[in-house]
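See the structures that follow.
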Structure P
Amino acid sequence: MELNPIITVNDLHFSYPKQSVLEGVDFTLNHGEIVSLLGPNGCGKSTLIRLILKLIHPNQGEIWLDNKTINRYSHREIAKHIAYIPQYNNVPFNYSVLEMVMMGRVAKHGFFAAPSAKDKEVAHESLHRIGIDDLAQRPFGQLSGGQKQMVLLARALTQQVNTFIMDEPVSGLDYGNQIRLLKLISQLSTQGYTFLKTTHYPDHALMVSSRVVVMNGGKIIANGKPEEVITSSMIRDVYGIDADLISHNRHTWCIPTFNKGIV
């Protein structure tokens, strides 16, 4: 299958005045992939995403989006190619769910344009695809964490782009909502959507990813198929713990191994 790159990162370096964060990162996101960025806290995952979104600027290297360097895009133009889905958060105003979802149309019309009938139609279609039509008139601030994350995903759909970037999407969600969100990501990928997401959970990367990129110490140390990249030795090297990889019902699971009560 011929690969069709959406985002290409070449020799990327980034540092703060007294701290190096990324060192020579090379990375490509291709159409139709679900790519999980896996690694410990402080390894550079979120910094890489911020650089791709042009929220910060690299010290060295290039980022290409659809055959054009990211420097040639405005933030609004980037939003016409990529939908960013942050960890769920509270907003200062008590917007309804429908109002939150319609904010995804800002990239097309600007901040001050009044929503059109078409905008409302697209927003309702997005709510329906995510399966949360019944929440349309609920105040966003009163939703559970899982519901908020679903609303943010619906908002991303209203941008009418095919590439989603998600920063630790399951953070703060209970186990049921984590699995529901991963299932939804997997379903959307079969409909032509591309995902780049950060995660702390090897199991989640194994469940839904077509490719896993492991970062540690500001560098990419592994990049490939989930079952080839996520191994007991990688878990030990990156996280400093022992774990077994167990296969069951066509799935592979990462099982930490330790003796209870023994320090």
Structure Q
Amino acid sequence: MKVLVAGEEPFISEIGKYCTDAGHDTTLFLIEDFYDSIESGYVMEQFSDVDVVIEAHNETAAAKQELLVSLAKHIPSDAMLLTSAMATSTTLAASWVANQGRVVGFLVMPPLENHPIVEVAAGFNTDKRYQEAAIGFWRSIGLVTMSVRDGAGLVRGRLIGGMINEAATLVMEGAASAEDIDMMLKIGNNLPLGPLAWADYIGLDSALGIMRGIYSEWQVDRFRPSPLLKHLVAAGKLGRKSNIGFFQYD
């Protein structure tokens, strides 16, 4: 299959590796590079026959909408469009493009080498055959597939995002240091990564985008983004991608 993966790191690299290892003809685009390619005409030439498009942007709903609209214009009308349902529901994402039946939501939480699992969610207008095709595709590249109900954050986005958000608030309140909070959950709860290191890994801008999307949909206080998370992103401290977030990186 010919596969296009567009969005932000580390999502596109980790998804792309699974696709490539499974033998698919895979091309990755950071969201900003995708627009540059459109201007050059490269996308129109190279992806007129793409089979599967994986959109993995979680930072802002506005940028996600722009990316999906642009993708839909430059790929075949029947190409399967898999959209990350971390910060928006599948149904909302599908409403931005033509042929909503081909849009299927998914959620992966890097690092995938530790968590080779993907949630799959059909939107209100998802065609059953595309839903089944999406499940078959994810299984074909080696991910354990779980079908869940649609909604921003799906299951693990709400659980892990909520844990990251609460951990950030605990740091802000001075309840414990970032190092101690992560150590408690790694040793006491057997997590492979502490919640704050996990946030740094996926990017604090992505973590904030996830919480904003979930809060926008549910409007309950437990999903309200932590002020510290918002301040770190505003300061450009995005985690590993900027070499500093809750922790410092070389």
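Every number here is computed from the coordinates shown, using simple stated rules; none is lab data. All of these numbers come straight from a predicted model, not from anything done at the bench. Cβ atoms are built from the backbone, for glycine too; each structure is taken alone.
Taking Kirkwood radius over Cα pairs in Å, for residues 153-240 alone as the criterion, the largest value within structures P, Q is that of P. Given a value of 16 for relative contact order in percent (Cα under 8 Å, 6 or more apart), calculated from one of P, Q, which structure does it belong to? It was calculated from structure Q. To test your reading of the models, identify which of P, Q gives -14500 for helix-only ellipticity at 222 nm (-39500 (n - 2.57) for each DSSP H run of 4 or more, over all residues; to 500) when calculated. The read-out comes from structure Q. Identify the structure, out of P, Q, from whose coordinates log10 I(q)/I(0) by the Debye sum over Cα atoms at q = 0.13 Å⁻¹ was calculated to give -0.90. Among P, Q, the structure yielding -0.90 for log10 I(q)/I(0) by the Debye sum over Cα atoms at q = 0.13 Å⁻¹ is P. Identify the structure, out of P, Q, from whose coordinates distance in nm of label points 7 Å out along Cα→Cβ at positions 25 and 217 was calculated to give 3.4. Checking each candidate, the match is Q.
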